[in-house]
Structure P
Amino acid sequence: MTERYIKDGHIYTKSNGRLVYTPALHHNRYKPWKVNDLIYLCGMYEEMKCKDIALCLGRTEGSCCDKVAKLRVKGEFESFVRRFKEKYGD
């Protein structure tokens, strides 16, 4: 089993420092991504830490980082960033 530690009442893995899945915090785990979630994820990705975005979206940090990587490979990341800027201003 992976080594873990507790900080501020939450459990993290020692190897990468990520928050361990917690049902109360990660309520959107395994649910389909909504367009507005993708817009927010991509628009805030350069401004906020991935773990903070993940908590806002109710997803794990790993799933958010993975989604960003996949969107970049497909060439869709920048279009979501543009949509974020159109929706919320620059």
Structure Q
Amino acid sequence: MANHKATKKDVRQAAKRRDRNRYYGKTTRNAIRDLKEVKETSAYTDKLPSVASMIDKLAKRGVIHKNKASNLKRKLAKHVPAATA
């Protein structure tokens, strides 16, 4: 453990950010999982924008890479026609 006052503060801030990022990441993963389980196309298309927004916010905060966010959204959008079958 560091002895400098500023370093101790940085450790506290990093722990707080880590917990917050883990919460947002887990919440988004759960939303993606729930969206994939939806069978009706209308319900799927209604929920897709909110999940895509959550993914974009993760990328903006730096929790995930912007390309990973793009790939996740692409896969979810591609999944829509499969929901009709």
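Of structures P, Q, which gives 30 when relative contact order in percent (Cα under 8 Å, 6 or more apart) is computed from the coordinates?
Numbers: P: 25; Q: 30.
Matching structure: Q.
State the single structure among P, Q that was used to calculate helix-only ellipticity at 222 nm (-39500 (n - 2.57) for each DSSP H run of 4 or more, over all residues; to 500), giving -28500. Could the numbers behind the result be given before it?
Values: P: -15000; Q: -28500.
Attributed to the structure labelled Q.
Compute distance in nm of label points 7 Å out along Cα→Cβ at positions 17 and 41 for each of P, Q and report the one that scores greatest.
Values: P: 2.2; Q: 4.4.
The structure with the largest value is Q.
Can you tell which of P, Q yields 15.9 when mean count of other Cβ atoms within 10 Å over residues 33-40 is derived from it? The partial results should precede the final answer.
Values: P: 15.9; Q: 12.0.
Corresponding structure: P.
Which structure, out of P, Q, was distance in nm of label points 7 Å out along Cα→Cβ at positions 25 and 49 derived from, given a value of 1.1? Don't jump to the answer; show the numbers that get you there.
Values: P: 1.1; Q: 2.9.
Only one of P, Q returns 1.1 for distance in nm of label points 7 Å out along Cα→Cβ at positions 25 and 49, namely P.
FYI, it's all coordinate maths here, none of it is from the lab. Keep in mind that what you see is a predicted model, and the values were worked out from it rather than measured. Cβ atoms are built from the backbone, for glycine too; each structure is taken alone.
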